[in-house]
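Down below are the structures I want you to see.
All of the numbers you see were taken from the coordinates with simple rules; none came from a lab. Everything numeric here is computed off the predicted structure, so don't read it as measured data. Cβ atoms are built from the backbone, for glycine too; each structure is taken alone.
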Structure I
Amino acid sequence: MPNVHSQWIRHSVEGGWATDLGPTVDLAPAQDGTIPIPFLLQADNIDYIYPRGIRKIGGASQVNTAVIGSSSTTITGMYDFWRQGTTSTPTRRRVCHAGTGIYSDTDDRIFSSLATGLEDGAIPHYTTFDDFLIIGSSSTVDVPRSWDQTTFQNLAGSPPRFSFSVKHRNRQWAAGVHTLPSRLYYCANLDPEDWTGAGSGSIDIDVNDGDRITAIVSYKGELLVFKGPYKGSIHRITGSTPSDFARTNFINGLGAVWQNSVIPYGDDLLWQWSTGSVHSLKATSAYGDYNQYYLTYPISSWINVYLSKTRLKFVWAVDDVLNGRVLFGCSRATAQYNNIVLSYDYRFKDPPYGHGRWSLRTAYNAASLALFVESG
């Protein structure tokens, strides 16, 4: 016999994961009879449904048809390499680092070896310029490589042994050279295989300040240079040619952990710092290094306790633009590889919500992250 005193109560999720706002809060029904939940103390393996719901994260599809390397090999980097060439139809190759090798497919999910004998555990970085895939590495022994989907070789033109590079103002810019940690390099105009000729050069960024260049990114016509991992600073490179390149200091006390943690999204930029906190360029520009404007402010206590600080250099960030979220592949304390993903849903960052929503993904061990564009 039904209980005549029972009543269905609808709840709406009005906020995201926020370990620092609890543990209890008084809840009162809204005018429509629902009870709004202002934040969640736990948000494992969920996605937010815009505007007021949650659901479980989806499953995963395997890209490779066979094991890459061996069953114990960890994929430490991935990249979606499209080459336009001179035809009307571009070609795509999926590229990854696994163990001591680099592998690619021919857009058929069957991976074969491009290179072997690399330093195991080094952090790769990928970028495309002049129809080349340019590969850097945090290794002290591996040199930069290039691939045009035909010839895989050491990057020509006597480049420095950089860890990462980006294209900016018709040039490839590089940094992360272990012997000159504060030096920023650029190649000749439109030629990533010329690092010593006319139009190439370098800029020193606060030499011997106790930090090194940890990331560079082209943003709205300027090159932003991050230093760390101790004191931290961010610098702006303005100008369009070597004759007017100039450096100005943007902020001190804040930097980035490494290149792969910096991710553009929309008209903003996110990155992770040595405390584990995630920052927005717009918020930093408006408020500086102020704790309550860190994007991870609602989950600061969780980050302080559970996130591995010794492995922040290995963080990978991607913008899942179709679903409106940025994902950060990170490590729990004592983990050997990235084994959790912090998800920031930025669809809620503007009024009437006012900030994005965090959640935690533990269902997959994501040693590296990348976004692939499926062509069919």
Structure II
Amino acid sequence: MKQRTALFGLLDRYVARLFCLSYLTAFFLVVGLFLIIDMATNLDDYLSADAEGHSPPVMMVVTFYGLQLPFIYLQVSPYVTLVAGMFTATKLTRYREVIAALNAGWSSRRMFFSVYLGAAVLCAGMFGLRELATGSLGERRDSLYGQLKEKRERPLYEKFSVLTNREDIHVQSYRPGSEDEPAQLIGITLRFREGTRSISISADRAEYLSAGRWALEGGRKVISDDQGQHSSPHPVLEEILFYPRDCYLSWKGKERALDLSFSETLTLLERSPTTAQYKTLLHYHLTLPLAGLVLLLVGLPFALGNQRGHGSERIAKGFFLCVAYFAVDFVSRTVGLEGQLAPLYAGWLPTLLFGSLGVVFTASMRT
């Protein structure tokens, strides 16, 4: 007969401490490996000289990787959680502590409660970290990437449309502002309607003023109505207000959609509610943090030995299922971003499918 066990007792604290130590080990192992791979691939390009023969300072590269580190972790966080859980289960099994707990009246599921709880906390932390890192570090990281990889002194974002709540504004290029210069747009056009009138505004260049207003260089406003077309100079764009941050966010949504945070995706979706890409990404940002917990549910029962086969064979099967999860997740997400699968299915199908499978495996764990 299984005895009742108090939450966060001695064994819970012992397993939780072991999981924390395993997580730190897995973090340095997995994140360090991906960091080394990135450096082996790109470091030569980052340190190479520009057209004038100037090489970037080493501290710039160090700063870039410091800003890049949270984003690398976000990419591999599910793997870190899985490896930490495997390390914890392997240690407890190797020293026969699982058998001792079973003999003392604990079930395997109850014994690993701290591991599952830790994975759930990490899911919430992963969601929060993405929001925080994207908002505070993302643009600075992209700016340094442009300096190191593309050898541009200032970032330049090209060929995109600024999404607003009214009409899209087509932009040839956008350069963020600095302490000495305001933000600049080059080659902008927009069209909108006011009642029966069709209005078109274009300019060779625009500089940001304040409060969403832009000073136009070579600006022209063309009004088409029942009486014909009327063209006039247009020095200030204030019919549709937008900010430099909107320019960067719109470019990011076009070129690096997977780097968007949940709040950024929600903002773009509000401005373009029919875009399947943003609908799919909104669900993806909710399900991605759950990947670590799903992988634990799938892989941990194999590490504990409640499945058939030798130890190495069982673990191989568990890792194979985890790889299958990411394969299904990648395919469904890609198809969803292309608009060929409903965003709800594209975002939640892998999590529900493998999560259900993991629950079945976990329920069958020996007790």
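Determine which structure produced the value 1.5 for distance in nm of label points 7 Å out along Cα→Cβ at positions 286 and 326, calculated from the coordinates; the candidates are I, II.
Numbers: I: 1.5; II: 2.5.
Among I, II, the structure yielding 1.5 for distance in nm of label points 7 Å out along Cα→Cβ at positions 286 and 326 is I.
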Where is distance in nm of label points 7 Å out along Cα→Cβ at positions 78 and 94 largest, in which of I, II?
II
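Upon calculation of helix-only ellipticity at 222 nm (-39500 (n - 2.57) for each DSSP H run of 4 or more, over all residues; to 500) from the atomic coordinates, which of the structures I, II produces -20000? Can you show the working numbers first?
On the way: I: -1000; II: -20000.
Going label by label, the one that fits is II.
For structures I, II, which has the highest computed value of mean count of other Cβ atoms within 10 Å over residues 14-21?
Values: I: 19.8; II: 17.1.
By mean count of other Cβ atoms within 10 Å over residues 14-21, the leading structure of I, II is I.
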Structure (I, II) behind the derived value 17.2 of Kirkwood radius over Cα pairs in Å, for residues 22-85 alone:
I
When relative contact order in percent (Cα under 8 Å, 6 or more apart) is calculated, the result is 15; to which of the structures I, II does this value belong?
II
Identify which of structures I, II gives the largest calculated value of percent of Cα pairs over 41 Å apart.
II
Value 17.8 of mean count of other Cβ atoms within 10 Å over residues 158-165 was derived from the coordinates of, among I, II, structure II
